[in-house]
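Okay, got some structures for you below.
Coordinate-derived values only; no laboratory data. Keep in mind the model is a prediction, meaning the values are calculated, not measured. Cβ atoms are built from the backbone, for glycine too; each structure is taken alone.
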Structure 1
Amino acid sequence: MNRPLPLLAFLAIAILPGCSLLGDGNTAKGGAEKGGAEKGGGQRAPSVVVGTAVEMDLVDRIEAVGTARANEQADLNSTVTERVAKVNFRDGQYVPRGAVIAELVRAEQGATLNESEARVREAQSQLERLKALQKQGFATRARVDEQQSLVDVARAQSAGARSQIGDRVIRAPFSGWLSLRRISPGQVVNSGTTVVTIVDHSRIKLDFPVPETYISALKPGLQIEAKAAAWPGEIFRGQVETIDPLVDPVSRAATARAILPNPDLRLRPGMLMTVSIQSRPRRSVVVPELAVVGDGADAYVWKVDAANAAHRTKIAAGTRSEGRVEVLSGLKAGDRLVTEGTVKLRVDGPIRPATAEDAVKAAA
């Protein structure tokens, strides 16, 4: 009867520590739950970068790629098949309007001209004699009219011979520079063969496509700036001369033509040039692009009031350029708004304003 006592004492000792451990565990769990509730119920206002809407000068800028064309350019072709008698130009030579570029063999046509001119002289002389006889009553009116017809026929034959000779003399239709020579004396050229190309590029016609959405911003006289890869860093200035009334149904663009002075002849026809046009100069309110939040077709910003509370405000956005957005309505210059951190905002409420410098320091 005395031996079980130590066993009971051992069990009592073992149970008591267990009860103590169980109680401590419940206490710790309750404290954790309480601490979690306190943390969840006390969220801090989000920290965002706040800036100011500013007013600045804006212009609509249209960028395009165009092709330089000569002021005047023509291929001088032979209209007959004949042998080249003489070439009167050098490669790249400047020639005035009417200058003889090349001559084809025209001996036969020259002989025909001489013959027809002789017939004209003979017929004209005979007509004058008949008119004198008519005044004396020895020639009828019908005979005079018949001889007048012979004179007219002879003159027509003479004009035809001159025309055939003119077809064998190639002249410059306007003043300009000649391309590389493509013929040589003694060579037989066929009808339609290009003898040389003449170019007047003292000024350049720059043709470039303009999307239909920008056609309303273009008008004759508008100033443009153009650049060419052959002259890096240099700007060539000109103005819009005309706009094609037709819009390409495939590209939905119209061709505009600008005129660029080219007194030093550095620009050549066929060059690819980039065009920049500025239109609609104005002064408008702008905000950073990151401040604008899109929602379907609408645009919003988070406007900050005097109590540092952000409110979702609808705006009408205009053009976008260089990281800025034009605001047509909804804001005025000097209004504060969230410029960075808009993703942190879901509903209107308080915020912790910071500057861009503060954000950079925090990130560092």
Structure 2
Amino acid sequence: MLRMIHEAGRAGGRRCRLLTLAALAAAACLAAAPAAADVPAGTFSIVARDSVTGEVGVAVQSKVFGVGPRVAWALGGAGAVATQAQSNESFGPDGLRLLAAGLSAGETLDWLLARDPARDNRQVGVVDAKGGVAAWTGAGCSDWAGDSSGVDFTCQGNILAGPAVVAEMARAFGETSGQELARRLLAALEAAQAAGGDRRGRQSAAILIGRPHPDYPEYARRYVDIRVEDHATPIAELRRLYEMYEAQGLVQAHLRFSEWMEAAGDSAGARRERERVGEVLVRALERNIEDAGTLNALAWFTATHDIFLEQALEAARRAVALSPEDSNILDTLAEAHFRLAQVDEAIAVERRALALSPDDAYLQEQIARFEAARR
């Protein structure tokens, strides 16, 4: 069951807790805060952590243009922050610096609020790298406003249809345990919208997730970074874009994490990452998607890593059916055949690809490679 920590109404608001000495010490290194934003950003958001992978992230929707950069901040290995209502956007970078210095979510929130004279107009959610959460809904936030927290997450919103919006976010996140963090965050947004969402309507949405990797530092700040700036149904569009990214960039990321974990002796973690790739591939085939690029990327990444080869072959066949004159897609199908020891089929398909691009040295090398294996 979800442990509901806090739900504040418009007349509520939480008294700022005393700052710890640790928070004060870490805060001393920060510069003075920039001027706070005056434009209300009524919205609903969820800030969360995946206890298995260490991912931290934010998902958000609002009836404003381009809500993502205003509200969502995340840093893998440190934590994540959502700052909204009359958002003080300095809470994002300052909060991440405090979290990276080792402060807890609660200590970070205390420090941010203590230095902000307009805190009663703010709404903030914070999660740290250990799964600690903290939330604040100021008494000046526009009705309905409130927040609700549980293990590894906090949900918050203002100018909402009612308290069910936040409650449904929390429920959906809890009920999707075991799935990819991004999918859990999307499920939370969808549940919130179904419960009424932002009472002003819909316009933009975003999802931002950070996950640390020693060889790919960019993942710490944008393991997943997708924004819908202006759309009639932004959450549905966010899911559509995420599923495209999931089948391409995120599949590649999973395989990179798998290789790193295997090298570090974490066979269970490496297997989990590969299983994620398989889940994406199976979902794509079950949905009968008709995007040749997505199917081709899935087939290529799985075939070249010698995993889910039968499914990779099926994805490659579907991609070729959608785009039969694309030599790159034909090359993927040839590679899938080759990895399954279907060498004659691989050569035949690769020759079709070469006929479309006769000067392509790579395709010529592929045919030579396949023919050498047959000999």
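Once relative contact order in percent (Cα under 8 Å, 6 or more apart) is calculated for every structure in 1, 2, which label goes with the largest value?
Evaluating relative contact order in percent (Cα under 8 Å, 6 or more apart) on every structure, the highest lands on 1.
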- request: Work out mean count of other Cβ atoms within 10 Å over residues 105-112 for each of structures 1, 2, then name the structure with the largest result.
  value: 2
task: State the single structure among 1, 2 that was used to calculate FRET efficiency 1/(1 + (r/R0)^6) of positions 201 and 297 (r between Cβ atoms, R0 = 41 Å, to 0.05), giving 0.30.
output: 1
message: Please compute distance in nm of label points 7 Å out along Cα→Cβ at positions 273 and 337 for structures 1, 2 and give me the label with the greatest value.
response: 1
task: Can you spot which of 1, 2 the value 351 was calculated from, given it is volume of the Cα convex hull per residue in Å³?
output: 1
task: Work out the source of 299 here, i.e. which of 1, 2 gives that when volume of the Cα convex hull per residue in Å³, for residues 113-320 alone is computed.
output: 1
statement: Value 4.1 of distance in nm of label points 7 Å out along Cα→Cβ at positions 129 and 353 was derived from the coordinates of, among 1, 2, structure 2
field: Which entry (1, 2) yields the derived value 0.90 for FRET efficiency 1/(1 + (r/R0)^6) of positions 49 and 233 (r between Cβ atoms, R0 = 41 Å, to 0.05)
entry: 2
task: Supply the structure label, taken from 1, 2, corresponding to distance in nm of label points 7 Å out along Cα→Cβ at positions 137 and 185 with the calculated value 6.6.
output: 1
- prompt: Which of 1, 2 yields 57, 21, 17 for Cα extents along the principal axes in Å, for residues 169-224 alone, as computed?
  reply: 1
field: Structure from which -10000 was derived, helix-only ellipticity at 222 nm (-39500 (n - 2.57) for each DSSP H run of 4 or more, over all residues; to 500), options 1, 2
entry: 1
